[in-house]
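Every number in this text was worked out from the coordinates using simple rules, so none of it is lab data. If you're wondering where the values come from, they're calculated on a predicted model, not measured in any experiment. Cβ atoms are built from the backbone, for glycine too; each structure is taken alone.
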Structure P
Amino acid sequence: MKSATTFMFLMINKRGFAAPGKRYDLAIVGGGPGGYTTAIKAAQNGLKVACIDRRSTLGGTCLNVGCIPSKSLLNASHNYHIVKSGLDELNAQVPGANLTRIMDNKTKILNQLNMGIMGLFKKNGIDFIHGNASLVSATEIAVEGHGSIESKNIILAPGSEVTPFAGDLPVDGVRIIVSDDALSLKSVPEKLIVIGGGAIGLELASVYNRLGSKVVVLEYADVLCSVMDIDVSNKIKKILEKQGIEIRTGAKVLNGKGIADGVEINAQGMETLHADVALLAMGRRPYTKDLGLEKLDIAVENGRIVVNDQFCVPNYPNIQAIGDAIMGPMLAHKAEEDGMVALGHLLNKTIGHKDYGAIPSVIYTDPEIAGVGVTEQHLKKQGMEYKKFTFPLAANSRAKIAGDTDGFVKILADLSNVVIGGWIVGPHASEMIHIITMAVSLRLTSEQMTRICFPHPSLTEAIKEACLGIHSKPIHF
């Protein structure tokens, strides 16, 4: 019996989506967060839309092998850790985590979300075409296995792919794996080496640490999460080490190989490390190959498609590019905003808003870490004068109640008290950072932020207290 997702996909394809020579108002190459949301909004505005993706399911990296499956594993492993910790305190027998059930639940969630997007495509009359797409001209796209389609306008949203390791470390999908593989392991490795201390590496390190792996993280830079504020980087390192994760910064991995009983990794100035599995988590890079960019002389710099402020590629006002394939942070929500701005230009109306200085980033460790705007190290490097205040969660009543006090809210402001950055280490940081994002985006002052009435008791009160610390004094610290 076919799954609901497969059934929906087959039903959609029966509508004759990829008829050769079919003409559209807008064709979008890429069905990730940037591509599919833009497709839906375009159809809602009356355009005849096609969305082409190399995967058979929509949602891109985020839904299929990124944000969503990793958060499912993080949630499941967190719940297991909470139960295990509680039983340990009672000296009760602690059963091992059922990884098969965890993975099955993850797959169920992905299927439901995939089916939901496909249903929205059907509802809005959007043609989904599965296949590799390549530009033939400014108005024609060839789709492998489907002939070609014509479109007045084209948006390139091809997404990203795993960044390969620069040295000699051959991926076999068993002993030496990438993040895609780590989201579908059949068993919990006894020992896991994670190469890369960014978002992907730390999240997956957290998952398998909670499930029982002995985890070692090797990070090339001198700090973890180097794009985040230095206080956040230092704090999360201490917290993760306290949780049992071994972290080695300044670790330049040279090579490695699979061996009979696992894998061995060689890093400069370190002893050879052995583990059951090594995970390469050096981030992702734009996916721009095989798009036919060279046929139209579309410029690519540092692996990214060159665009103007309206996301149009030079010399082709009807071709735009968004998301991971262009400048800016490689984040799903950034890609969505890109798409709205690009579509607004196409329709000659305001739909989205572009402000790369106010895009929040989150790493879903425990506690979560989140930030928006500038970092303190950036301000120092630029020689800018600024104000800062850090409010500890130990002084927040809601954090006390939950027993989650190991964290803080840090606010950065210019000398006129305009909030220019904010950083959070703590539970539910992902659900709090948008408040500071609003302040950075609207250039609100700390005084304006403190005029907002925050609910009590809540973790968000720490934001108000930190803002008070910019122009006055906090109440509870």
Structure Q
Amino acid sequence: MSEILKMRDISKRFPGVLALDNVSLSIERGEVHALLGENGAGKSTLMKILSGAYKKDAGEIIFDGQPVQINSPRQAQELGVSIIYQELNLVPQLSVAENIFLSSLPMKNPACIDWKHVYSDAQTIIDSLEVDINVRSRISSLGIAQQQMVEIAKALNHQAKVIVMDEPSAPLTDKETAKLFKTIAKLKSEGVAVIYISHRLEETMQIADRATIMRDGKTITTVNVSDITIDDLIRGMVGHDLKEQFPKRDCPIGEVGFRVEGISREGILNNISFEARKGEVVGICGLVGAGRTETARAIFGIDPKDAGRVFIDGKEAVIRKPLDAINAGIGFVTEDRKTEGLILCRDCKENISIAALRDFVRSGKLNLRREQKSCQDYVEKMHIKTPSLRQKVVNLSGGNQQKIVLAKWLMSDAKVLFLDEPTRGIDIGAKVEVYNIINEIAAAGKCVIVISSEMTELMGICDRIVVMCRGAITGEERKGQFTQESLMYLATGGSAAV
């Protein structure tokens, strides 16, 4: 294989932060190259320089044997670089074909689009990926996995030689991930290079040929994946051995602090009932479509419910909207932190204190000094990496954004905390920090309910796991009792006494 891309001694500085410090990356034609590192290691900054979104302060980029200056996303696209971000860049109201040709629609003449060629050429590209998608379908009618294939088709339409995929498997099922890997293998066989960014190291070992590890804005090493282990990757990413992926928790479990009875919503949830004790971490497990997230949203008052009662400390809480849930002492770290958990354009202080502002108000005035000190205490206690409380949260890494959301609900003094996919899209080191925070919350006598699609995560941190299938609870198992096999049996419709 020959080299298609070389980024040599790339540096980038932001106010108060050296984001990249002489980083180098070499990509060969037809290889899958994993780019690994903790959040904040510099991966995104490096890829934004490659895509033309950021300008480098120093270093050089050689593409297809020629030195290049990439000053805009359009220029990167014309060179043959395409990036598929975790938040897909598609227009939901337009068709698949229109999205594929959005910036290069075939024209019959300057005033008339050649729709026949739009649809036929788009279908040819889609068919080359060996996926079953009607190019006349609206993007909004497709699942996430199909939308990813449309993004790949867009890249191929632009004759991409290098495709960057940022956490492509994060929202996918195992079956969808297998299809994605099949598509990546096809791209590889056609000489397209894929830069694969993921925190799922098992997948990296499966799909990548080589891996470059970054830490603190520097290149640590580039290795052949076949020559290393997952422990080697983790050691390179965090700079030391992780003694325990799932830190142990030793705290007493008390009386029932939270109980729901008969939560139902026609066609979605069927008679959901479970409880959580003070100091206990309860997991909710199930396959896609099981109703895990829908259960939490109905309890919290985001989505309506047809029936059901919620009890906190034995007293019924009437919840019709999220404010009712907050006032009752329930917090909810949502699955999509960027659109539902954070106000990205506001700073750290505002995001941390927003659910507890009433605690800082005296005689109609907001005590800004007390608010500032309390927020700073949480930043230090939770090891949130930010230059200051005035930093906008959009500029923080995924792991630190998640800690901001957790800090918000801890400051609100929630008695019950729902965590929906709390470690999705964050690196292994940040995951362990989140697990430690969960342990601390439980040790403080709170009820913690964790929803996760990673079964090993639930088995590692939960005292008890409730399993759902098709909107109903099929069983529950306790630590020391559950196995992946027993949980999967329940998640696929097997039943047990609850």
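Computing distance in nm of label points 7 Å out along Cα→Cβ at positions 125 and 437 across structures P, Q gives 3.9 for structure Q. Which one of P, Q has distance in nm of label points 7 Å out along Cα→Cβ at positions 61 and 469, as calculated from the coordinates, equal to 5.0? Label of the originating structure: Q.
When FRET efficiency 1/(1 + (r/R0)^6) of positions 37 and 285 (r between Cβ atoms, R0 = 30 Å, to 0.05) is worked out for each of P, Q, structure P gives the greatest result.
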